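Got some structures for you, see below.
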Structure I
Amino acid sequence: MAIRSPIVSVLGHVDHGKSSILDSIRGTNIVSGEAGAITQAIGASVINIDTVKKRCGTLIDSLKMNITLPGLLFIDTPGHAAFTSLRKRGGSIADIAIVVIDINEGLKPQTIEAIEILRSSKTPFVIAANKIDLVSGYYKKNSNFLGSFNDQRDDVKQILETKLYELVGVLHNKFGLNAERYDRVDDYTKQVAIIPCSAKEQIGLEEILMVITGLAQKFLEQNLALNVMGSAKGIILEVKEDKGLGKTLDVILYDGSLKIGEQVVIGTMNEPVVAKIRALFMPEDLKDMRDKKSKFKSVKEVFAATGVKISSPDLNDNIVAGMPVLGIRDSSVDSVKETVMTQINEVTFDTDKDGVVVKADTLGSLEALLQLLKEKDISVRKASIGNINKKDILDAESNLEKNPLHSVVLGFNIKEESSTENVKIIVKDIIYSLIDDYELWVTEKKDVMEAEQLENLTRPSKIEVLNNCIFRQSNPCIAGIEVLGGVAKSGMKIMNQKGVRVGEIKTFQMDKKNVPSVETGLQVAAQMPGLTAGRQIIEGEIYYSDLNEEEFRKLKYLIKFLKPDEKGVLKEIISIKRESNPVWGV
């Protein structure tokens, strides 16, 4: 058994410095020109432990521990797409993470999402509080943060400390996290370390390397044990079309080893694929893989933890990022296939009898999304990988009658689709925003649904029979009325000011046309069958809609949808009713 390099993922909000942090960590070592200082892998950069020690200087000695790690493997494609793709059974493929936060801007949507994903997958992390160089008056005199900080003026120190503790406060209020500047942390198992830094000015990078190394060595050593000669275990980072090679897979290998000619089982959206390795490729030394001019070199064998490009004639279009890749060196093809299917089925399954439909671009993204939806108590009926199709919409539409709030498809990082008449479709590339938009839609939809309920109820209404406007005395009685308050609806029962029901207004007519309801201030002709003007209907008298107690209770529940004048009329009706029955509507 051996210890592999811990896999480090870098996350954070756009423009807060994720790429800059990685570039600074890698660039400093590349520029040094030392052979072997940094090894480029597909989608990853390995910094060997000697380089880490040299970069950190005496800081590494302050850890007071025997460092046995071979180095640190940084995932080169920072951000949520990479992190949520890179999942394996039991959590994230990343052993530890760095959350980059612009200390001047604080938490942003992607920052919040990153921390929620890390917590849900129980991945330990530190916070790089970047861009301290933008604090007014700050200047670089030392690449070590503490040395640099001590050189600043007192007022600059105070500004930085204030920003730091504002960040500490927000992390506590938002997540309940106990965070502190790394040199003040008493217990790394209970506190999140914040490392102030500047990627641009190369301040605090050695502290980041030192803290990551120390945490991995002290708390993750058992997780990093691997059988170097064991079967390969990896996750697809990207599926590509490479000139001269055809379809290839960029894979992060986190356990075991892989040789040319070996067979692997690859998860797909259908049945697992058995593929024979035709070729393995690594980048040329010290080349940045994001440079399109970079060339590859063929290798015969690779060992975890690293990134590697796999070429095989057996790859197909059903293979997507986030799928597992398992070697079959120590097992039968059927048993490895079963293992792969188990890993995939743990995510792509119907979770509840009722709930929303969820789609995502990769297996890992889907897993992260499902976890966060679960924490928000949002039930999921069906979850799968890929763009939204007709079946997804039909599945969502089948929820309409039972629960309209579940007639929804939520899509993460996939092709956008338009909502239909019966199905709401929400697609976002930030999980946090996706859930926020769904919750906002639910709130708005509930209001619409409740407002629709109001339409089926008798509304509070106060009317006056106008003088000299009796058009027909009886059979039916037709009289001119004015609505003094509320909304008068056809078919409503009316009572006099003593609370005695006198009859019903069957229809209203305005400008010789029948209208279903009449708003405050309007005058119309009201048809009242069974009533006689001069007996039950008196000119100049006031009448109210005659609500029963059940209608009142429903109106009380929907009171936020009533207009101010309706609320006023409702109070008058309650007062009239309680003259004869003090507990009416209670």
Structure II
Amino acid sequence: MTNLICAHGGTLVNLLLEGEAIAKAKQEIVALKSLDLSARQVCDLEMLINGGFSPLKGFMNPDDYNGCLKDMRLKDGTLWPIPITLDVSDAFAETVNVGEKIALRDAEGVVLGILTLESKWTPDKAAEAVAVFGADDKAHPAVNYLHTKAGNVYLGGTITGLELPAHYDFGHLRLTPAKLRAYFQERGWTRVVAFQTRNPMHRAHVELTIRAAKTAEANLLIHPVVGMTKPGDVDHYSRVRCYEHVLRTYPDQTAMLSLLPLAMRMGGPREALWHCIIRKNYGCTHFIVGRDHAGPGNNSEGKPFYDPYAAQTLVKQHAAEIGMEIELFQEMLYLENKSEYVPADELQPEDKALAISGTEFRRRLEQGLEIPEWFSYPAVIQELRRTYPPKCKQGFCVFFTGLSGSGKSTLANALMAKLLEQGGRSLTLLDGDLVRKNLSSELGFSKEHRDLNVRRIGYVAQEIAKAGGIAICAPIAPYAQTRNDIRASFAGNSGFIEIHVATPIETCESRDRKGLYAKARAGILKGFTGIDDPYEAPTNPELVIDTSTCSREEAAQRIILKLQSMGYL
């Protein structure tokens, strides 16, 4: 029998009930309070149930959480660098008490597990951000999540698993830690080097992984994250098709592909250490750490959050304790004079190195430009061109925002007419008042309802753009966070063009055909944007137009020219 590496903490956790125990547990559900989980929470729950987060058996209680933040240690001293917490709203937290059981449901209402509540507390999110991610900076996606999406209260406790989340895609590639370990054992793979990725693989990645496998004298596991990655990343469907193409370039019986349902935090060094531990749980003996592993990009000052090799330093420090071998690599560069890839630290003075940055690669895709075969494989490029057509063939959203009476609807209709004159594209106008009548008729005018109305507009616009159409939106959309969330939802293969109709409020009031400003000034109409409720002006829109200083035709033409300059027309 093949001896495999033990799981982190000694034993692979399995929280999934079987047989009669499942039936009994499901009978209890009827009497339990339910919590609908977010996408990230579903990922975390799946990793807890299937043992990917061994030795954790539930969402962290304060002792484990505080130890994790302080020195990356659980209460019992086990190394663990990323907090696994269950955040909920204040309102929900008030309805549950320690000792209760809570049914945890996915987006479709299916109960995946039961939490036995052992603790609830209000964390210091700023302190968590600094401890785990190095800075309380919302430019970091995980910090932004902490402050803008996560609930204010954390619940801790053990999990009883009823079933794993349903996945309708790539079922043959979704192997749990136990199943992947069984695969290794059947094939005698005692030495396995894991490659973590959230991006498509090109020739440099293949060369890196082949070198790592040869150095370790091990088989290779390509283990991409298909849970949640960085906003704007290539969707996992396209990536997996690319991985399948790439897998054919490896020697037979040396490499395999399996998918990891992890919600990344983009936590740099700590995340790299976390990835290493997770791969140990999946049965891997070696782990590749490259340049800027799990890096989120630049901070709010335009500087990288982490040193590009900080992750390698941290993982190497703890490799012996984890019990894994670490394969460290610098950036791989193509040598034109030798027609091969080498790590940056192996360059010779006479070498002529070529490289294409991620930004340059995306530019070439967007503009339909040539991508050399030394950079990637034709089959991979073909897949990515299908997902990322040139901008002129992509869907996009023109999102007008401004005060009531600023001219948003007028400009939206003028733009729609010009685009219809050109023809050739599917186009939808989502005017604030019309959406109110046809999509949000049940909503009132509280701050929450106005915000929900705008988010609905953004969601519909996103679906239109994803399908290759043009969505023109003209709500007031007074809140910056909502607009930023909508913009983020377009990251990928559709565009978002924000236009601030910055007409002065005096002009807006003079155009008050509905008498809304007069009612607001008289105190009859409460919570009116610009009078007794704030309008948070965009800080970096694609275009600013003041309709008090230009005609409708001039403004519409400016928008057309902007769309042309950005490549959408």
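Readers should treat all values here as calculations from the given coordinates under stated rules, not as data from a laboratory. Predicted, not measured: the structure shown is a model, and the values here were computed from it. Cβ atoms are built from the backbone, for glycine too; each structure is taken alone.
Below is a table of values for the structure above.
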| read-out | value |
| --- | --- |
| Of the structures I, II, the one that -9000 was derived from, the read-out being helix-only ellipticity at 222 nm (-39500 (n - 2.57) for each DSSP H run of 4 or more, over all residues; to 500) | I |
| Given 29.8 for mean projected area of the Cα convex hull in nm², calculated: source structure among I, II | II |
| Structure from which 32, 21, 17 was derived, semi-axes √(5λ) of the Cα gyration tensor in Å, for residues 43-234 alone, options I, II | II |
| Parent structure of the calculated result 0.25, given that FRET efficiency 1/(1 + (r/R0)^6) of positions 179 and 467 (r between Cβ atoms, R0 = 30 Å, to 0.05) is the read-out and I, II the choices | II |
| Comparison of I, II by mean count of other Cβ atoms within 10 Å over residues 155-162 - largest value held by | II |
| Highest-scoring label, criterion being mean count of other Cβ atoms within 10 Å over residues 251-258, among I, II | I |
| Read-out distance in nm of label points 7 Å out along Cα→Cβ at positions 275 and 475, computed value 9.0, structure in I, II | I |
